[in-house]
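Please treat every number below as a calculation from the coordinates, not as lab data. As the structure is a prediction and not an experimental result, all values here were calculated from the model. Cβ atoms are built from the backbone, for glycine too; each structure is taken alone.
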Structure I
Amino acid sequence: MSQPGVQLVSQDKIEFIDLAAQQSRIRPLVEKAILKVLDHGAYVMGPEIDVLESQLATFCGAKYALSCSSGTDALLLVLMAQGIGPGDAVFLPSFTFPATPESVALLGASPVFVDVLTDTFNMDPASLEDSIKRAQAAGLTPKAIIPVDLFGQPVDYDAIEAIAAAHDLWVLCDAAQSFGAKYGNRHVGNIGLATATSFFPAKPLGCYGDGGAVFTNDKDLLDRLKSIRVHGQGVDKYDNVRVGLNARMDTIQAAVLIEKLKIFPDEIEQRQRVADIYNETLGDVVVVPKVMDTATSVWAQYTIVLPDQKTRDGLQAHLKSQGVPAVVYYSKPLQEQVAYKDCYIAGQNLDRSKYLSDRVLSLPMHAYLTRDVQKRIIAAVRGYFE
């Protein structure tokens, strides 16, 4: 008999992201790593920070990696280091999480929205060209592009980088959901002027709290990032040469990530296995995600598209009744968010972002999704239509 206030969880519960299964795989190693931090006592910027940064850079082929306190701060660090401010236009997709425009707006600059493609969910190069022209006509100075690698797949960087070069803009890759993926022969983290990623626990590579990193091949930029990360320090933290942040990563989170990075390549393979099964078994009843021939995905989310909002909401309710969690990312495009409605430039066509907001639904996706559990999820999806 259960105690009052205690909810019994079914052993058959389906997890949207199963962090417990991952933890059971590496828990002894993580505990040992955390105890090592407790023993040496350097809880901020301890020796594990340097080890993690070196391993992250090696993993993706970048010259430098700088750990920080979150994916949002990773974006903010680069924008600050590049002097982004009032009057500057920074271009980003309208179908993404608010952390991207937030980092721009916090500096007094203008986030300028760009529509996305309905098959890859990523920035549309043609819409980017149009948004640049409209920003210039509105009196803004185009400075940078933040193409977001949504749901785990890199954007079409050949097209984006060509536009950036033509307009003298620099590219900050928002890889909060795509670290571990590849575009052509380049790993995410080795593209653009810099790459920002997040280690939020639900990310493909996540810690046990907030964390992030910036990757770059530019030593001068790295030096500015290091300074801004610790209150704009010069020779030490009491010598302030610029306005900065408190954006350091805790040592314990670095210790956790070092252990998780060891199993990350295997987890990427398992995520692809799960995605392949979804694609093979659901492609005839829903629109399944498309990965470009030139890219790989780490499948931060597995997102399907339904014919309309009514069907999407109906399927989501049906899945819930079957014990299958399903999540909508993102229910409102940025131009409809109260905080960013004034960022919309008259005449912009952002219809595809709205189209996706009304129709997308993400299914459970993680490296520990067993075939039997995935069969239950697939049967529940198909059952709604059959």
Structure II
Amino acid sequence: MALNPQILTWARDTAGLSVDEAADALGFKDARDRTAAERLQAMEAGLEEPSRSVLLNMVRAYHRSLLVFYLSEPPRTGDRGQDFRRAPGLKPPEYDPTLDALIRDIRGRQSIVKDLLEQAEPRRVDYVGSVTMDIPPAELAHRIADRLGFSLTEFRQQATVQAAFRYLREKVEASGAFVLLLGNLGSYQTNIPSGVFRGYAIADPVAPFIVVNDQDAPVAWAFTTLHELTHLWLGGTGVSGGSADTQLESYCNSVAGEMLLPQPEINELRFLHRASLQETIEAVAQFASKWKISRAMVAYKLLRVNFITQARWRELDKHYEDEWIATQAQPATKNKKEGGPSYYVVKRHRLGHALLDLVKNSLAEGFLTHTKAGQVLGVKPRNVDPLVYIAGMRGGQ
């Protein structure tokens, strides 16, 4: 079957690669009669048919499935939802092909999950799209906590930040939403920084999804989960970043912040309006550690109640960002020496109880093949059984 060369150009463009960059990624080399880039241009012009090995390299380099290259024409851009990172009147954030590929992957998984749920026992998650921003953030925070059965006291009593997140995640998943930790396309080479996106929400009443970027600090995962959960209550599908420049993102931040740090408690830090930057950094760190929340969230809350200025908040925000980047740049020699959790334990942690249990039950009932299960879980079909049936483990452990 002949390929439409327009597909090759479209796949490269949507991967964010120039002709030179793509030729290098595909392993093309300069020859006497033409350069590597000219070889790729010949394929995109329909003058040369790519071999199967070249197509497979394109699948890897462009983050596309092989079937896409046999379409009759380039597909239309799918509905990925809104970009909540974009403030009105400002240009959108720079296009990121890896994030685009991740969102395509998430939408594909969610579509299969929705089909499974509709086949098995039709249900609707009652809170999806049930409110508007007319409700004060504190009131909505109270409603959400009641619906989840979420106890801030229990959250704070957990031994670690990770355990606190696990407690929250279990409550959210029990309410009908799926919570995934995803920040790459399956390998560290495709890690997406938290500065590009923090979370993604699919406000589907049958299979609502929350995706948290696990490249962000674990202490921030709970806040991001509640931020995206607020998007579900509002009925909004889209991608969120760290900015609170839009009214919608500010509202979702306020709801999440109220759930993890109620307004009266922040009064303990009222003295910071006259403190130095270093004093503020130290006080926020102690306060955040005590309540198992992120320092960035505390800083944002301080800004909202006017205990610090906009300029001071930006200083704090930059300090936390620089510190996190420096931490990420350090080699993980300690983990290599001591060993770490197995591949399957890490995968289960990222996927969560709800998704794993659904796949396990669907396999047992014959609703799902191992190939489809692999798509949902983000693994090869041969890895499905070890992942789903690993002895005595639960998804969030």
> Can you tell which of I, II yields -0.75 when log10 I(q)/I(0) by the Debye sum over Cα atoms at q = 0.10 Å⁻¹ is derived from it?
Replying inline: II
> Computing log10 I(q)/I(0) by the Debye sum over Cα atoms at q = 0.12, 0.17, 0.21, 0.24 Å⁻¹, for residues 199-302 alone gives -0.62, -0.92, -1.10, -1.22 for which of I, II?
Replying inline: I
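Among I, II, considering only distance in nm of label points 7 Å out along Cα→Cβ at positions 143 and 255, which has the greatest calculated value?
Top value of distance in nm of label points 7 Å out along Cα→Cβ at positions 143 and 255, among I, II, belongs to structure I.
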> Thinking of I, II, which structure, once helix-only ellipticity at 222 nm (-39500 (n - 2.57) for each DSSP H run of 4 or more, over all residues; to 500) is computed, gives back -16500?
Replying inline: II
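Computing distance in nm of label points 7 Å out along Cα→Cβ at positions 127 and 375 gives 3.0 for which of I, II?
Working: I: 4.0; II: 3.0.
Working through the options, I get structure II.
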> If we compute mean count of other Cβ atoms within 10 Å over residues 39-46 for structures I, II, which one ends up with the highest value?
Replying inline: II
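Computing relative contact order in percent (Cα under 8 Å, 6 or more apart) gives 15 for which of I, II? Write down the numbers at each step before the final one.
Details: I: 22; II: 15.
Computed on structure II.
Have a look at I, II and say which one yields 1.9 for distance in nm of label points 7 Å out along Cα→Cβ at positions 111 and 367, as calculated.
Numbers: I: 3.1; II: 1.9.
The correct label is II.
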